[in-house]
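Just so you know, all these numbers are worked out from the coordinates, no wet-lab data involved. Source: prediction; values computed, not measured. Cβ atoms are built from the backbone, for glycine too; each structure is taken alone.
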Structure 1
Amino acid sequence: MVVAAQPLAAQAGIEMLAKGGNAFDAAAATALALGVVEPGSSGLGGGGFFLLYIAKEKRFVMIDAREASPRLAGHGEVFAARSSIDGPQAAAVPGLAAGVARLVTTYGRLKRSEITAPAIRLAEDGFTVSPRLASMIQWRHEAFNEAARALFFKNEGELIRQPALAATLRRFAAHGTADFYRGETALRLARDMQRDGGLIRLADLARYRALERQPVTFDYHGFQVVSAALPSSGGMTLAHIFGQLRDDQLQSLPMADRDHLLIEAMKRAYRDRNRYLGDADFVTIPRDYLKPQRLAELRSGITMDHATPSLDIQGTGEMLSEGQDTTHFSVIDGDGNMVSATLSVNYGFGSAYVSPSTGILLNDEMDDFATRPGKGNAYGLVQGLANSVEPGKRMLSSMTPTFVIGPERTLIVGTPGGSRIISMVLLATLGFMLDASPADSWVNAPRFHHQFLPDVVQFEAGAFSDVVAAELKKRGHALQQVAHPYGNMEAILVDHSRQALTGIPDRRGEGAALTME
């Protein structure tokens, strides 16, 4: 099964399974196809994380394909207003091509030319602009450079073709990372960037590597949770929240008490996330960060009758945020191999800059660093020093591809959504663990979120009943309903006892759950 945010990309993954490929081949093809048909959310100019389960080895691994800061960014770089959001200077060194190559070469069965074929076909033949993509185009088109405008400035129902990107994908199919990071594509991309004011140079591309990292793994009340490691903050923040709540019996609590406790635990975990977390190759994380004693002490500071103001919690580390226009997909094959992958270009359409000679839309992940210390980023939030700019450093992320493994069932899950990703995965995970409701409710139920600063509970319409909302307000929580639904979760429920799969695409998006006949 493949569950992805765009049906054409899910079909690309299914094609690989039909050819005899495994989940890793399917994930590679899905990732490349998503970059073509969901250009505002991911692509060769971006990066992400692939969480893998290799069934024959009973082993979990994470492929870190997160973008890296170019050398010219310097130490503690301060960017002019919006230059870390719009335009070529906002782009970090892309990682997706290296991640896909690592996935196929190390774990796949098929040839690189086979997994690239669907994306090439979609780039050459084109695809129809959906209502969701049309809305994103209208939002971001004013920032497009000339090449981006020529490709993407289309109305709903019109066709988008990307011939230069198809040629780049063909070179990748033939030569892999040797072309993308050291060959013709690298030369073209570096030349475009230098001419147009970007920071990426040929040496930055040649230096980039996709890395394998040990995922964050922890147990909670009989369930094993496996999630993303740094430079994603997702796994450690999930472990932090669940660690605080280790001795609580959430399923037996009244809903107001449960929600209050979750909000308070989120608040403390997000405070620590920003204060301490960053690229582990550059930042030393406190040794006791996830120690039970430390988390128990934080839990002891939660009182059930009133909310703790964020600034009353010890320390005042500011919250950071990152772009919400990300994508996620989940895959499982007949051998039990699993992939949970979250990919991004950060803001909608990334930097809005297309490299003319390669057709690659570049990310604006530099805005995920503390590029303007003391000032808000694209989402108005101030970033922490642990995530400051350094050459070669990978910016902190909230992307949280996750496996939740229970005695009889497994959940493969993840979502886009910026800093709200972690709380979305948290709530879906708790639904899987605690609730007897239908599986699609874990993905589609209204959500709520607290990220330490600003000190408000953001929530979708219907997340709280009138009674629960009144009780939370009585305890001192500031509630703020969001104007639009958020997230686009794509999940697979694996029922081991019945040997059955349930695909759960988020109703907020246009995703699809496809199986191989």
Structure 2
Amino acid sequence: MSADDGEWWKSSVVYQVYPRSFADSDGDGIGDLAGLISRLDHLARLGVDVVWLSPVYPSPQVDNGYDISDYQGIDPVFGDLATFDRLVAELHSRGMKLVIDIVVNHTSDQHPWFQESRSAKDNPKRDWYWWREEPTNWRSFFSGPTWTRDEATGEYYLHLFAPAQPDLNWENPDVRRAVAEMMRWWLDRGVDGFRMDVINLVSKDPALPKALDDGDGLGDGSAFYTSGPRIHQYLAELRARVLEGHTGEVLFIGEMPGVTIEHAALFTDPARAEVDLVFQFEHVSLGHQGDKFLAGPLAPGELVDCLERWQRGLADVGWNSSYLGNHDQPRMVSRFGDDSAEHRVASAKALATVLLLQRGTPFIYQGDELGMTNSVWARPDDFRDVESLNYWDANGHRDPVGVLQGLRAMGRDNARTPMQWDSGRHAGFTTGAPWLPANPNHVEINAAAQYGDPGSVFEHYRGLIALRHTSRAISHGTHRQVPQEDPAPYCFVREAGTERVEVWANLSSRPTTVRLESGQRRTLAPWESGFTLGG
């Protein structure tokens, strides 16, 4: 992909909204679409171009909406289709676009498709899901086996995630047609793109081979379903069907756990017409040691080296998506920065500098523009997330102190505490009782306190976003690292034509000295970052 072919998403900044935790309009303690609409001026003030909306479909909420029971509706807790249409109109009137989350590797077990599939072995939709008389030994992403016996027919169905999230069988062409038809329905409703959840898991090895036993009867089956044998065919086919007869550019984002740089270059190669952007997991998996809840501290330069590998790997073909936090990750300033009182603001700014000035389309997760941090979790039952709760049930008995520490550091609920709008009760998120308590530090860390403060994290983000909109070197230019003796800082140059931007960021809590490409030496305080513009 050349640097000059001008797709709108290359120069855009995307902002992810997790609606359950963003803004509550009716006092029931759960964020909703009307609440989001009421806060769109915050996004306009920040300067973002695209809103990525996490699922708002009808759902039993086993996995907070990533278990969908109706692909063409809105869960009443979030509003209705009329409110959704109003959201689209309000965004478009402000010059912003809307990307919606689509989860089509699996459905809810309450989806009518699965209800039919489980009803009888000879039901026409039986083959829309994976059924077997004998299960394999694959381990679920959410702990435990990936197969559950269904009493109705006595057979087992596959679920890579929770038992309430049965996997669709993409080997069946009727499934693929139904998914494409549903996505076209949303496109006709005015959305501008799709973020497709774990989309590289939809092609399984039809033989469903047994995995190597880890010693407890279960094993890692990911080799048999990650970027499987027909994944490229499925994605190209899906895109072609969704876009048939449609004019205008639609953004296709593929979330792809386990994807390699080599695979990502194929997936995002415009000549292949599969997806425009890939969400890869390599950098957010650093230090996991095979188990994310056992993650240790990162070595100096470990994050820099990983980000740079992806910059180089997709420099000539494809395009990077840049993110450091989302609804599935701990807060980025707690994970990759230093959330102490001394360094929180500076580290949030340094990470933002890297996020927004490196090559690729940047994604901001709600609250990161305020420097929001991980929350306080006193007990295991404080958590709401199914992944954390299942992990505690499976492992808490062996090391309760260590497991709780891991959940506090890496649990997904850290990203799902209410958006911190002001210093008032419940952070201005709701007038009722929030579904998840607000972080106690909202008294100091909130949007109202940062608007107009030139030293705030919010205004730093706002300035960087404005730079992306005015600098061709940042939005479309080449990326070149400037290596340093100290591995902790990340220094790079962005260029387009005669325009040149040099960027530096000390990603550590100690001072360091860097040598810029011009030969100038600059001493940086802990987490100090900045850039120079030239031409």
helix-only ellipticity at 222 nm (-39500 (n - 2.57) for each DSSP H run of 4 or more, over all residues; to 500) gets -8000 when computed on, of labels 1, 2, structure 2
Which of 1, 2 yields 4.7 [distance in nm of label points 7 Å out along Cα→Cβ at positions 18 and 498, calculated]: 2
Starting from the value 23: which structure in 1, 2 was relative contact order in percent (Cα under 8 Å, 6 or more apart) calculated from? 1
Origin of the value 0.15, where FRET efficiency 1/(1 + (r/R0)^6) of positions 154 and 354 (r between Cβ atoms, R0 = 41 Å, to 0.05) was derived from one of 1, 2: 2
Suppose you compute distance in nm of label points 7 Å out along Cα→Cβ at positions 138 and 250 for every structure in 1, 2: which one lands on 2.7? 2
If log10 I(q)/I(0) by the Debye sum over Cα atoms at q = 0.05, 0.07, 0.08, 0.09 Å⁻¹ comes out at -0.17, -0.34, -0.44, -0.57 when worked out from the coordinates, which of 1, 2 was used? 1
